[in-house]
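Please go over the structures that come below.
Derivation of every value follows stated rules applied to the coordinates shown; laboratory data play no part. This one's a predicted model, so the numbers in the text were calculated from it and none came from an experiment. Cβ atoms are built from the backbone, for glycine too; each structure is taken alone.
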Structure 1
Amino acid sequence: MSPHVVIADDDRAIRESLERALALEGYRVTLAADGVAAAVAARGPDVDAIVLDIGMPLIDGLGVTQLLRAEGVTTPILMLTARVSVDARVAGLDAGADDYLPKPFDLDELLARLRALLRRSRLAGAGDEPDDDLTLSLLHLDVAARRAWWATTEIALSKTEFDLLELLVRNRGHALTHALIYDRIWQYDFGPDSNNLAVYVSYLRRKLQAAGAPEMIRTVRGVGYRLDEP
């Protein structure tokens, strides 16, 4: 069955153009014009992904994301935002979004990111990742439950943040290139001008620090990132 995607945006032109584009790609599409309608549509049993604008009436995209995650809805969310600051984008990730795309966006990039989210979701559902525990110093990851702790403090992570931290822990002490991380986490290379990875690394560092961990994620200039034992 073709993937079912919810498109939630209060801009009618964007909703309808995305509906046409996704239909041509073989997707089934449900449209929502406000946050309440988006939350209702996203709860559908066969929804595979949600494309969600931050700035919507009644409930904004951040509120919708927080509501769905609090209810245990794990459907991948691609958040659209016209806000250019890193803090605004990070707020979407903190709410539980899996990826973000700033407006105005390129349609081909949106489709590529959507395909990557769907691939990651299928792999997770198929149980391709090993169900085991990972430990580095006081950092502990329960891969099966997708939970992380520093000492006794649990670290609340989105799916993408957990995937990134798991990749770094499994390859501790080794510098991972930007291209490799993009391929493993997003299955798509956003190119040298993208700061998508930098935003995730920055926020992952903040969450680790807030839990009491020392600096562990190192920037390897011209290469990528490395996680070192403290």
Structure 2
Amino acid sequence: MPMGRDFATFGASVALVMLPFICAADESWSASLGATSDYVYRGVSQTYGGGAVQLGANYQNPLGWFVGAWASNVDPYPGGASSKELDLYAGVNRELGADFTIRGTYTRYAYLQDPRPVSYDHDEIAITIAYLDLIAATVSYQPDSSSYSLLGFAHKRATIAYELTGRWPLRDGFTITVGAGYYDLQDLFGVGYWAGDTGLAYVHRRLTLELSRFYCDPTVAKLYADASANGTWVLSAVLRF
């Protein structure tokens, strides 16, 4: 895939969105540049087993609210023209006592240069409750999700996701990561499915390396065939600024 010009466009988009906040408070600004051997989202490969380059930018206000942007190449049709995913998000964090926090996030998923004949852009509202930096439970609602699968095409329907993630720090910069989720696609295709992952991450200064294996139940293959990430190993590297 010719990605150089595409990601120059991504970088410009992220920079324009975040520029006012960079100038306002450098200490609350963060950014990331990453590469992954496969972009897997909720048990489904977004690149049909191909690699992806991803970048993001985030501003965290001292009062608890935040805004950001994240981008990646995607491949909605294997062997066809690729698309570009740009996610714009905003939300707020609040403490619940000494150890717990609650976060509300709104995300707008947009697909640039998308070869598909209809728009797959959609919104998501998510609520997350986290214990320290170790365990987090999230419920997400998408009121206008669209998807094409082996069961047909559904446009602007509601979906719900229930997810639980955890991380256990080890020694010398290593961390074990786990995640599991149930994805309710009843309004889309009359089905739901389970997916999860386990991984080992290593952090050295600003660089994070992670090796993960993904799992999902047979429903994903019935929906998306070869895009199912069941049993897929993924190696990722992220540089944070």
Structure 3
Amino acid sequence: MTTSNMPAHVGIIMDGNGRWAQHRNMARTQGHIEGLKAAKRIVKAASDMGISYLTFYTFSTENWKRTKEEVGFIMGLVKKYLMAEFDFYNENKIRIRFTGNLEGLPPDIAQEVMQVCDKTACFTGLSVILALNYGGRDEIVRAVRKITQKGIALSEITEDTLRQHLDNPDVPDPDLIIRTASELRSSNFLLWESAYSEFYFSDKLWPDWDEEDLKNAIISYKNRKRRFGGITA
């Protein structure tokens, strides 16, 4: 695939893990395990394609409403595999970053996230951003609180002021947001940053995704004209 017109930042709403498992008469937890494998495949594919940033909607602020058992299992996966994949990060020079409300995570999970972020901070390849305990509205609220704590006058607040107080102000807005499993909504994902993102919806359940699916999404993106509210000649 050519690198011309390649999206710099791709966000992915990974949907369908539970349904994938249920269709196979398996526990929902098995779907999350397979979803993790799919994420690793897509990370490698995105890295090979030259994408700079990849944000995974890993666990939303609303996902706490799920059963205690499922939430505990997902958090256990984060703790078990996040740091265990360090050799993979090192081999591909992948940097792990975080977006979300760190204070709302269990302390051991928050520590694991910060540890892997610190250990991969020097890597210069693909940045994988984990949206964990993340909600777009929550991110905006937290940004506003940071601004007010600095005593910045209301009249001085601009769009750039708010952007600079988001979780990752140095990361460009997502060019492309992918959602799997036939769902057609943003589900509180990167609300501020996705103002002019292109969306790609797939019927395929997330655990079945592979490199070809990512390529198809990017081909769709490359065939679109992005006007950002303007008019092209």
Of the structures 1, 2, 3, report the one carrying the highest value of FRET efficiency 1/(1 + (r/R0)^6) of positions 41 and 161 (r between Cβ atoms, R0 = 25 Å, to 0.05). 2
Output the label of whichever structure in 1, 2, 3 has the greatest value of distance in nm of label points 7 Å out along Cα→Cβ at positions 65 and 81. 2
